[in-house]
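*Asks:* In what follows, structures are represented as structure tokens.
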Structure I
Amino acid sequence: MQGDLQVLGRAVKQAQYRQHRALDSALAAVGTTLAQWDALRAIGRSPGASARELAAATFQSEQAFGTLVGRLTAQGLVERRPGHGRRIEHHLTPAGEQVLAAGHGVADEVLADCFSTLSETERAALLDLLKRLTGEGG
């Protein structure tokens with residue numbers, strides 16, 4: 001049983017690694033990386049969010065997210081604005097919205113390919129199982 005769990009854990013990691021490599025490679029065509037696009041996606045979902053909130057949403061440390069958002073700001077993709085107290089809010093610029101939208105198209109194609117060997121029913125079952133593992137599902 002223990003060996004089976006290790007094989008399962010490795011298979012999940014291997015699938016994630018394959019997906020991330022494919023996404024990172026394909027996103028280069030629209031001038032971004034997976035980490036950058038993921039940050040844009042998080043900001044797009046939560047405009048005005050703090051660095052702490054966005055770091056958590058992108059599975060990064062606050063320091064790593066701060067470095068990343070600094071690059072995105074320098075590229076004109078993100079704008080940081082003062083919020084309440086010391087809070088800094090993050091917003092996409094129009095250029096950031098364009099890169100995000102282009103990335104969505106790329107991601108849709110890459111993910112369709114990554115999951116192409118699974119039927120729609122199998123994909124739904126996998127999603128349900130993963131949500132249960134992460135505490136997001138019933």
Structure II
Amino acid sequence: MSVLRVLVDSPDASIGELLRERLPGSDFHVVSTQPGPAFLRTARCVLPDIAVVDRVHERAEAALLEIAVLKDARPGVRIIALSEESSPKDARVVEQGIFYYMTLPTGRELVQVIRAAARAIASEAKAVGGRRA
């Protein structure tokens with residue numbers, strides 16, 4: 001399997017740092033960005049295989065837009081949405097066809113879900129003859 005690009009969209013740099021520590025560089029390339037204009041530029045340059053969108057409960061409208069941008073830039077991207085608290089607004093994010101929604105995940109849980117997304121990507125690539133979208 002080739003190196004998977006993981007984009008972390010969060011106002012908190014610690015998530016990207018944690019993932020860079022816990023995910024092997026031979027399998028994952030982790031890029032962090034802040035929400036807003038930096039996210040838009042980074043998402044289109046990185047073309048992530050997996051994206052982590054943080055704090056969806058605080059910024060539901062922005063998160064919806066970011067998810068749409070990700071899906072437009074990279075069809076098939078596996079999106080993991082993080083929230084500090086579950087709210088009815090989060091349901092709109094989940095309805096966008098994300099890979100996984102997590103409320104207050106531990107670092108270990110987030111890494112497990114990213115690895116599950118990687119396995120799903122590998123399985124899909126195998127089914128279509130080894131090519132990643």
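Read-outs: derived from the displayed coordinates by stated rules, not from any lab. Just so you know, these numbers come straight off a predicted model, no measurement behind them. Cβ atoms are built from the backbone, for glycine too; each structure is taken alone.
*Asks:* Compute FRET efficiency 1/(1 + (r/R0)^6) of positions 66 and 122 (r between Cβ atoms, R0 = 41 Å, to 0.05) for each of I, II and report the one that scores greatest. It would help to have the intermediate numbers written out before the result.
*Replies:* Details: I: 0.55; II: 0.95.
Structure II gives the largest value of FRET efficiency 1/(1 + (r/R0)^6) of positions 66 and 122 (r between Cβ atoms, R0 = 41 Å, to 0.05) among I, II.
*Asks:* Supply the structure label, taken from I, II, corresponding to distance in nm of label points 7 Å out along Cα→Cβ at positions 18 and 58 with the calculated value 2.7.
*Replies:* On the way: I: 2.7; II: 1.4.
Computed on structure I.
*Asks:* When Rg/Rh (Cα atoms, Kirkwood Rh) is compared over structures I, II, which one is greatest? It would help to have the intermediate numbers written out before the result.
*Replies:* Values: I: 1.03; II: 0.94.
For this comparison of Rg/Rh (Cα atoms, Kirkwood Rh), the top structure is I.
*Asks:* Have a look at I, II and say which one yields -14500 for helix-only ellipticity at 222 nm (-39500 (n - 2.57) for each DSSP H run of 4 or more, over all residues; to 500), as calculated. Intermediate values should be presented prior to the final figure.
*Replies:* Details: I: -22000; II: -14500.
Computing helix-only ellipticity at 222 nm (-39500 (n - 2.57) for each DSSP H run of 4 or more, over all residues; to 500) on every structure in I, II gives -14500 only for II.
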